[in-house]
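Listed below are the structures to be examined.
Every read-out reported here was derived from the displayed coordinates using simple, explicitly stated rules and does not represent laboratory data. Keep in mind the model is a prediction, meaning the values are calculated, not measured.
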Structure P
């Protein structure tokens, strides 16, 4: 598997962990989830998993992800039908051909990191 694809998969997993940690820390959300019968133990384990996962991502890419995540919440978004699912802008028609060149793509409008599911 090309290195860029692996890094993108790690970023998506990191983003999922970040969202789970955020939801578990949200007092309104967590009390609602507990009332529905969900256990919300394990925030420490999620944070540990995040640290371990972050170590596998290149530092420059991790810094970029964290800056975007602060601004947008979701820093890594899919492209479907030439549409950025972060800002819903149609991407240039050259983007699908670029994905085969093993390069990291960003939305020209919002700057989010793009991946093709």
Structure Q
């Protein structure tokens, strides 16, 4: 049983490492993609592209970080306190992801139709 816990602990840490890598690689790729636009179209289009691409990588990275937290919490510390801490972490990360979605213009809470201006 202890070997299984250790294995899932390593898996949880690896999933979290993937989340961090996604964020770092996404930042690098977003920055690299926005430089040509900056040179050809100016600051505002480059900034918008950078912000959109960075937001997408942050959302994806947050999903991996949440999954890693869940795996490690469920396998290692199965107490009410650790579940409460996990719940708070998940709520904060989900709210951050929803905020990023909203800021990027995806607007998950809108029903149909274009966004109001």
Structure R
């Protein structure tokens, strides 16, 4: 089981990352709005703008998914279930949480879950 100090450390890391992602969303929205207001001068400009918008959208989607995972982890901290595997209900190792602080599964259950999703 995690100590109160370890939980506090993970909570701070999660909140810091959440703030960074929200800040990235704000900056990306400003950038996308600026790009939408640009008039492409030719097909090359249009292609570059389209490609940049597509890349930015994919990055934002990945960060949106990460933000959702962070929210789940913060809720678990509030509920006292942080660091407990959702499948086997055993503690998730601290080393795993240090690598992925919003992990929902222990390593063994993560592998099972990934195999099930790939089938």
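Structure above, values below:
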{"quantity": "Structure responsible for 35, 19, 8, with semi-axes √(5λ) of the Cα gyration tensor in Å calculated and labels P, Q, R on offer", "calculated": "Q"}
{"quantity": "helix-only ellipticity at 222 nm (-39500 (n - 2.57) for each DSSP H run of 4 or more, over all residues; to 500) derived as -26000 - corresponding label from P, Q, R", "calculated": "R"}
